[in-house]
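For reference, the structures are reproduced in the following blocks.
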Structure P
Amino acid sequence: MNSNFKRTTEEASYYNDIENFSTEELLININKEDKKVAFEVEKVIPFIHLLVDAISNKLTNGGRLFYIGAGTSGRLGLVDASECPPTFGVPNDLVIGVIAGGHKAMFQAVENAEDDLEQAWLDLQYHKISNQDIVVGIAASGTTPYVIGGLKMCRENGIATGSISCNKNSPVSSHADFPIEVIVGPEFITGSTRMKSGTAQKMVLNMISTSVMIKLGRIKGNKMVNMQLTNQKLFERGVQMIMDELKMTDSEKAANLLSIYGSVKESIENADKAL
């Protein structure tokens, strides 16, 4: 392990005897710690920038984005990946979340799954990973063997890598071409990285996937014109988008367009010949 590595995510909380706090004290102090996270994310925007551009280039040229992680970190990767198809209308296999212990681990802890150095590479091979793709390892501590092993094998096979961790000079960063370290400091509950560290990772993932999809042309103006119309609320939102873009006042005509083309973008592009 890096001799300069200091695991601040495991340091003692700034607060003690929290079991004696009132509800108000608990909430105020948790919020006080949470407020620090966005400022720490801001400090690493230049590193996020590099990773976003690398991902965009890979996806533009036919590659895929993989997230690998364990526990909370793995779950956050799965959440971000699963939200890309409905939000941006991309294929289900463009952004793929891989979690130590498999999908069962999304709902409950799988014993020792994160300690296997070899399993992540096997999980990635299941998806026929290649050097067209890019893999982002997510590990709050920066020491998760599952993630480190996966990134190490990716680099040995010429596959681009990124990482998101919450400790400075973390081991996982040494296996990433594009490392991101958001130093949020000790957690409100000592070592509970589902809190500030998890929030930081979620914020960075939001920035990555949103920026990449915008760069890939999946947003028009500020609208989700490629979103999947999976419920009535989203259909009605799509109708309003069409009305706004085409300066229409007739919602029935807009709804008819959307029913014909099944896509806000397609409806707007084909409005002249359909109306």
Structure Q
Amino acid sequence: MRLFDSHAHLADPKFDEDRAAVLARMAEAGVSECLIVCDPCDETPRVAEAFALAAAHPGFHAAVGVHPHNASAWTGEIERELRARLAERVCVCLGEIGLDYHYDLSPREVQREVFARELDMAFELGMPAELHIREAFGDAMEILRAAERAGRLPLCGMHCYTGSWETAKECLRMGMYISFSGSVTFKNAVKLIEVAEKTPLDRILVETDCPYLAPVPNRGKRNEPAFVALTAARVAEIRGMDGEALAAAAAENARRFLGIKEDRA
């Protein structure tokens, strides 16, 4: 089985003590491809480390963007740094970007402004964007519709999707991909089960969002890329299909979304 973890914070300090072992378990589980996400505005930025990891491992790629939690830190200097990083060979995606009204760590109006600016940057640069939308689908969809009306909506993936099937249908109409994290394995994942059942196979992604959101039976533990196999198996079970077929389809979808070729190295 060849799996693609489409969203992982593998440069996070939580992996500093045993990253080599994490990578070994990842390979053993068949996770040969990975998108490593980073943010220059994090309290402990790991942009250089994320890009170095992506450059050092075949099948690894980088994504960079300002998370909605950090929207207040947006400056012209940050925008210049993003543009420089997005031009690097290993970088294939702008993300994660979006809105998060659960914690409101940045004012909502600032989140909306920065989200719109980053979306437009992705369109300008011809890059896909990974979206983080939490308890903010109403405002997020308005921003996305506005970009669509203006003819400036980039190709988007809904990272760690938590919305309804009704919202997912509109996302799919806009050409987006829907990514499932360990949340789909939780007992209370009623909405996600419907979305996993109904999303077309060619739009499904699977991810860990590690070190967060470990799937059952590892819920509450530090998540890691190897665990994406559990999420893929659960999505396959929900859809009544073979696990290897689901994993292969999700990996091909990730490559198509990110505009990369399969790396057999």
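Below is a table of values for the structure above.
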{"quantity": "helix-only ellipticity at 222 nm (-39500 (n - 2.57) for each DSSP H run of 4 or more, over all residues; to 500) from the coordinates reads -12500; which among P, Q", "calculated": "Q"}
{"quantity": "Which entry (P, Q) yields the derived value 2.8 for distance in nm of label points 7 Å out along Cα→Cβ at positions 39 and 191", "calculated": "P"}
{"quantity": "Structures P, Q, by distance in nm of label points 7 Å out along Cα→Cβ at positions 23 and 71: label with the highest value", "calculated": "Q"}
{"quantity": "Label whose coordinates, when Rg and Dmax of the Cα atoms in Å, for residues 7-118 alone is calculated, return 14.7, 44 (choices P, Q)", "calculated": "Q"}
{"quantity": "Distance in nm of label points 7 Å out along Cα→Cβ at positions 111 and 239 from the coordinates reads 5.5; which among P, Q", "calculated": "P"}
{"quantity": "Identity of the structure behind 5.7 (criterion: distance in nm of label points 7 Å out along Cα→Cβ at positions 175 and 247, calculated), options P, Q", "calculated": "P"}
{"quantity": "If log10 I(q)/I(0) by the Debye sum over Cα atoms at q = 0.10, 0.13, 0.15, 0.16 Å⁻¹ is computed and equals -0.59, -0.89, -1.06, -1.14, the structure in P, Q", "calculated": "P"}
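We did not get these values from a lab; they are worked out from the coordinates using the rules stated. Please read all numbers here as calculations on a predicted model, not as lab measurements. Cβ atoms are built from the backbone, for glycine too; each structure is taken alone.
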